[in-house]
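Multiple structures follow.
Every number here is computed from the coordinates shown, using simple stated rules; none is lab data. These numbers were taken from a predicted model, which means no experiment stands behind them. Cβ atoms are built from the backbone, for glycine too; each structure is taken alone.
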Structure 1
Amino acid sequence: MIIDVQRQVQDMMKIAGEANTTITEMKGVILKASIYNWIMNMTHIFGISENLQNLVQRDMENWVYQIQRCLADKLDDYKDKGNKYMNDNI
């Protein structure tokens with residue numbers, strides 16, 4: 001009877017050891033996956049940030065162009081209207 005209990009305890013310890021090894025391996029895989037995901041997420045965030053920056057820059061350049069065009073049109077409207085100061089500065 002005591003021998004059976006000892007054998008069962010040894011079997012349980014063996015199973016616990018194998019489970020511990022498996023858990024340790026799983027932690028390693030999860031950690032690697034987390035690092036990989038972190039790198040991929042940072043890459044995606046960086047890409048999104050660059051795309052957004054390019055989009056904003058393009059939009060700003062378009063707005064600047066539109067503003068310059070409006071100003072040029074307004075200045076053309078005031079040109080040659082008999083105002084010497086305006087004509088000298090346009």
Structure 2
Amino acid sequence: MIAEISSNAFDSFFAWAPWIVGGIIYLSFYVAKRHERATAPASAGQTYACAVCGRRGPMNQMVAQQHGGAVGYQCSHCAVSSATAH
């Protein structure tokens with residue numbers, strides 16, 4: 001006995017399969033992510049490291065330095081030293 005699938009059933013399967021698989025993927029991500037909590041923003045006690053000497057300190061004790069579009073932070077001692085060197 002030769003089992004054949006009708007062309008109508010074949011076309012119908014490949015027409016609906018991507019939608020069903022996509023729906024299953026979407027539903028699984030929805031179920032996985034719905035109980036996830038957002039992380040808190042950076043705490044006020046976060047410290048930054050000096051780009052020159054590596055000394056760590058809070059943001060209000062660091063001096064921002066522009067480096068080709070990026071921002072690096074230097075401690076006040078290194079910022080004064082680099083300002084007097086130029």
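If we compute distance in nm of label points 7 Å out along Cα→Cβ at positions 16 and 48 for structures 1, 2, which one ends up with the highest value?
On the way: 1: 4.6; 2: 5.9.
Largest one: structure 2.
Here volume of the Cα convex hull per residue in Å³ has been calculated and equals 232, so which of 1, 2 was it run on?
On the way: 1: 97; 2: 232.
Going through each structure in turn, the value belongs to 2.
Name the one structure among 1, 2 that helix-only ellipticity at 222 nm (-39500 (n - 2.57) for each DSSP H run of 4 or more, over all residues; to 500) of -34000 was derived from. Don't jump to the answer; show the numbers that get you there.
Values: 1: -34000; 2: -14500.
Structure 1 accounts for this read-out.
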